[in-house]
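Some structures are shown below for you to check.
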Structure 1
Amino acid sequence: MPRRIIIHAGFHKTGTTSIQATLRENRVALKKHVALRLRWHMKDLVAATRGYSTWRDPLTLIKVQDRFTRLMEDLPGMPRRTLVISAEELSGHLPGRGALEDYSAAPILLYAFWEIARARYPEAEIMIYLSTRAPEPWLASAYAEHVKASNMTLDFDDFAARYRGASDLDGMVAEVASRVPVPVHHRALESCTDLPLGPADPLLDLCDIPLSLRAELTAVPPANTRLGEDVLQAMLQANRTHESAAARNAAKAHILKEAQPR
């Protein structure tokens, strides 16, 4: 069984893609010390967590619990290693999707994960890690993500006014810590700028990896960086212009292609 289980559950737009890319890039080097389950290993589970954050119905929560249980049951033997489960969607959808205004589903989801992990591995140390970000840059990044990936038509000021409550990630960390009976660690993206592996370093600190191995790990370039303002405005206009998803997506794909360096 694992000696430690770390549930890294977001939040979105806090360097999570870079963290997962770093873990994946170094998975062979880490293998003796860390077992990884990243977002692409649990597509069914994150589909259910997104659904629960949207609907908050008991049936979807049962689906979440069932899929996390299967994730636990399907794990291979990993004696004395640290199990890292990392996906920002473990906290639900990115606020701003449909009527979803905040991360209030996160404490419920994380309590369910803790309860299942404890039942499966009662002797393992369980902890939660939450990456955070200052409110203003989080709002800007979340807005850009919605413009790029959905049919968002709000301008930024209206988006920021509506979803400002969701940007209090430190407040949500405190809420999780008050409701899930395990240590809750967190680190702001802004404080990771000068770290050798960027936002992945605070998570790796919790894995007790030998210092000699840490020095050998490979850094990766920042992932999923924000769009330029001209590209963002062009995509916003495409969202406002095209009613069909197919036409909208085709227009935005063309905008992205034209924005690539040649």
Structure 2
Amino acid sequence: MRLATIRSAQGTYAARVESDTTVVKIDGYANVGDLLQTENWREVAESASGEEVSFSETDLEAVVPAPKKIVCVGLNYANHIKEMGRDLPTHPTLFVKYPDALTGPFDDVLVPDYANSELDWEGELAVVIGKRARRVKAADAKDHIAGYAVMNDYTMRDYQYRTLQWHQGKSFEKSAGFGPWLTTTDSFEFGGELATYLEGEKMQTTPTDDLVFGPEALIEYISHIYPLDAGDVIVTGTPGGVGHARNPKRYIGDGETVKIEIEGLGHVANKTVFE
């Protein structure tokens, strides 16, 4: 099952995706995050029975527009760790992204002139929590996952490396395309390709099961620090092939589109617009 947040003239609503262009509205819920607050959200979504409604790519909002927490994981693909000249970690490297950073999966990303000189791409798989997880063991973690989506983690490298704390380069306003929808756990298998394209040129490629710390291990680790609530998001890290690690370095230019595609989850594509 796929679930999306759809924009309309009356506001947004949660919907069950029937095809790449049609949905069925789930009455009473403004977005997928709102739906996930209901304990029986799966049954509610499956039982929605209205007429199919057509939508376009630009009608898609960030699938969970305002999660309470967005927990990001750095250095979590072996090939990316090696290209950055680091050793494999013994514990996850965590930082946060604020909900203000999220935008629709096909929205333009507007970049201010003071932050556009070292703009980089990072394609990532996002895990969406389906029910509260507090001190959960990895063996039980899958029961707390609602599903998965794609995250376009635009990164301002100059801001990121001004200090030892990465957050400031990772959370610019409306810089992270998120979607296109949530694919529930029963409809997705790990191992397919995660690929990032800049203007159609493939920049990153890796199987999604190359993660050092998979979703279950991350939920165990994070939930022993603080609880994860329904609708919270874990962004699991990016593979090798980022522009900052290339020789010579390569960054995103004005008007260039970054597309992230994950087999089994769909794709997001955001055009970069320098303000």
Structure 3
Amino acid sequence: MSRQPETDPVETITDLSDLRLDLARRYKATTSVGATVDLSVVDADFAAVERDGYVVLENLLSPEEVDRIRTAITPLLDKTGRNTFEGERTQRVYSVLNKTRVCDRLVDHPRVLALLDRMFLPNYLLSQLQVININPGEVAQLLHPDDAVYPVPRPRPPLGAATVWAIDAFTNDNGATVVLPGSHRWDANRRPGDQDTRLTAVMPPGSCVFFLGTLWHGGGANHSDHARLAITAQYCEPWLRPQEAFTLSTNRDTVRAVSEEIRRMLGYSIHPPFIGMVDGMHPKRLLRT
């Protein structure tokens, strides 16, 4: 017997406000694991982010998890940056999800998603996932705000946010991320100057620094004798184009294997009414074949 095509009930649209509805509603949005975090913790984290543009979240991973991540990603470190922004002595790994599962917990950690849930519209997206290993002798990275890739004038709310996870300890001399507190509120014409405070995100392994896409920051110079291994996960509003085209770079077997949160953030979700559709339907239908 041939299989009958799936059909959804016909929706009556009488006003433009009706287009806020999810017209591909067969696959309902799931509750974010960020909802499991104590509200007082989220309040404190979010207050710091609003005030400073960033917050350091310490000891989110166990030493065993950190060791497992380091063991899995070290063999992947075979290429250095293509320019001075990426770093001539900095190794980077792209398309991480297709190469290892060990970074999944960093992407969908509840403490991180709890902040993103407050900042962005539902079904926000993963914009980029990279392994970054800053080797000895690397110079400081050009300071920048991550969501400057979107040509929307400042000052404005952030369109993205990022985490940088310390797999090695971040110290004052090994290339730890440098942040400029309060710079998330700067207008389009302001640039970092000698008068601006610059802080180093010193933190133990298994911690992360979470910052807004409007915050000026950069990788620090590595004056030590050892490399500084980290992983960055970046996120954006659901109506924006991510930096990495995950629907192309991540195969369907991988998409089926990741958590529901990551699957949603890879683009297997709908921003109402129909942004993200495939052939007029919800993209999760592709995973049934």
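Where does the value 19 come from, among 1, 2, 3, when percent of Cα pairs over 34 Å apart is the thing being computed?
That value comes from structure 1.
Given that helix-only ellipticity at 222 nm (-39500 (n - 2.57) for each DSSP H run of 4 or more, over all residues; to 500), derived from a single structure, equals -5000, which label among 1, 2, 3 identifies that structure?
3
From 1, 2, 3, which structure was mean count of other Cβ atoms within 10 Å over residues 117-124 = 18.0 calculated on?
The read-out was computed on structure 3.
If you rank structures 1, 2, 3 by distance in nm of label points 7 Å out along Cα→Cβ at positions 221 and 237, which sits at the top with the largest value?
3
Any read-out appearing in this document is the output of simple, stated calculations on the displayed coordinates, not a laboratory observation. Note that the structure is a prediction, hence the values are computed from the model and not measured. Cβ atoms are built from the backbone, for glycine too; each structure is taken alone.
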